1. As an exercise: relative contact order in percent (Cα under 8 Å, 6 or more apart), calculated from one structure in P, Q, equals 16. Which structure is it?
2. log10 I(q)/I(0) by the Debye sum over Cα atoms at q = 0.17, 0.18, 0.30 Å⁻¹, for residues 121-168 alone computed as -0.63, -0.68, -1.10: which structure among P, Q?
3. With FRET efficiency 1/(1 + (r/R0)^6) of positions 25 and 73 (r between Cβ atoms, R0 = 30 Å, to 0.05) computed per structure, which member of P, Q shows the largest figure?
4. Could you tell me which structure in P, Q was used to calculate helix-only ellipticity at 222 nm (-39500 (n - 2.57) for each DSSP H run of 4 or more, over all residues; to 500) as -12500?
Structure P
């Protein structure tokens, strides 16, 4: 696996930063998912799809599904970016919700992104505020880790973007390259 492309969907910039870090680390090409028709996938051995998690869905995954039939013979990796701390149970729920049928067996990685309510769209900010209010009514003992973090982050600007969050992806790619 020597030619890698990263196809990313970034709404607030965290996923784009990770795509740029991958480009710098792997000397690969990166494209915004909106430009997927310009990508000459036949040039690549590996496609890394990077998208943020919003309300349990992976942004831009519809494009991966659209092109999957043409690239399924390549190595495909999914990198999700979210504001929550890594939580195995939550990640499994995201995988179960999003990776159905053909996408089910694709290697899946998670990197923590950022949180800035003031930079969100009105709709996203409103949805987050409603969710925070619902969670705040619960007993904190019964809250999932992501719920606690959502309450903690309320009104704050947090940036957890870090190259070390990509280490599992980079290690996976290095192992795959050795096997080729």
Structure Q
């Protein structure tokens, strides 16, 4: 492991009193390191970020997030939506609840609902590169290529090693979308 990665790991392990979710103060270090990381280290850092975003101290929130995520993975959209609706209603300041529901709405083709939940996610965690990438995907599907380019560029400014965002941005530029 590179020295920088070891330092990062040590800092994360030594953080005392850190709260897990988008408010975890350890995220600042992770995001700073993410901008400088190579592709391999970026994947490790990204995994830590997703873990923190998905963490919560509340057992009910954890259970709803897990139920919704498992249901979404199993294409049980009704159960997933019920879980994510309950999660966002009961825990409105938990960004990952909104992001998961936005993803489900995107899968269901409800672009306006997805956009509303993406906006809420980004209001709670402006660095949410997953939500920014989702914003780009929704904008692409709606034919709003300039907005898609802006969203993918914003995601890459936070996480320079997002392959899907790079791919979609290159495709939009290749197709001659106005810059």
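Nothing in this text is a laboratory measurement; each read-out follows from the coordinates by a stated rule. Computed from a predicted model, the values in this text were never measured in an experiment. Cβ atoms are built from the backbone, for glycine too; each structure is taken alone.
1. Structure Q accounts for this read-out.
2. Derived from the structure labelled P.
3. Numbers: P: 0.75; Q: 0.50.
Greatest value across P, Q: structure P.
4. Label of the source structure: P.
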